[in-house]
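Each structure below appears as structure tokens.
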Structure 1
């Protein structure tokens, strides 16, 4: 089961959608991991997946570095604050924040589409 979850999250991550939206809930539902552990594993799994995807996108000239560099810098700063917050709040609260985030992003995707 874990191999299938890994393959599916890798495919989705390679597409740039974010494999964590699949990996984190499945790790929580199908293992005894806490929210922090599932998110930590997701970040660790993300590294090789991101390297492969990034290499492919650089080769295909899909990256605008003038936009990417400021996002990388601010993202690293945000990652420090976010990881500090994630390890210092309860697993239940982190799970609730993650669920709310997924709900808001899903709602945005559903209702922001312009009909042609």
Structure 2
């Protein structure tokens, strides 16, 4: 069995001057494109937020005009209260309508 020795080549042999310029150029292009994309997202973010705000205000005014400012004023929800013999904010409805958070990251790791 022969004794094997490994020697690394100097970095200048692996990546010459032209190769270095290519790598640096590609990194610069990637950084520039990422910066442009982030800048574009931030520039459009304000218009998206304003459109969402306008829609929420319109929905709110519509609900106020229909006298539906609380969920228990909704006729469908009111009928559910009647069917279940419950009232808004009692223990029955709290148990049915409220959710609880459970940590699931460990469950996902086991699959």
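Read-outs: derived from the displayed coordinates by stated rules, not from any lab. Remember, predicted model here, so these are calculated numbers, not experimental data. Cβ atoms are built from the backbone, for glycine too; each structure is taken alone.
Looking at structures 1, 2, which one was distance in nm of label points 7 Å out along Cα→Cβ at positions 42 and 74 calculated from, given that it came out as 3.9? The read-out was computed on structure 2. Assuming -22000 is helix-only ellipticity at 222 nm (-39500 (n - 2.57) for each DSSP H run of 4 or more, over all residues; to 500) as calculated from a single structure, say which of 1, 2 it is. Of the options listed, only 2 reproduces it.
When FRET efficiency 1/(1 + (r/R0)^6) of positions 26 and 58 (r between Cβ atoms, R0 = 30 Å, to 0.05) is calculated for each of 1, 2, the greatest value falls to 1.
Comparing FRET efficiency 1/(1 + (r/R0)^6) of positions 50 and 66 (r between Cβ atoms, R0 = 25 Å, to 0.05) across structures 1, 2, which is largest? Largest value of FRET efficiency 1/(1 + (r/R0)^6) of positions 50 and 66 (r between Cβ atoms, R0 = 25 Å, to 0.05): 1. When FRET efficiency 1/(1 + (r/R0)^6) of positions 18 and 98 (r between Cβ atoms, R0 = 35 Å, to 0.05) is computed across structures 1, 2, the figure 1.00 traces back to 1. Ranked by percent of Cα pairs over 23 Å apart, structures 1, 2 are led by 2, which has the greatest value.
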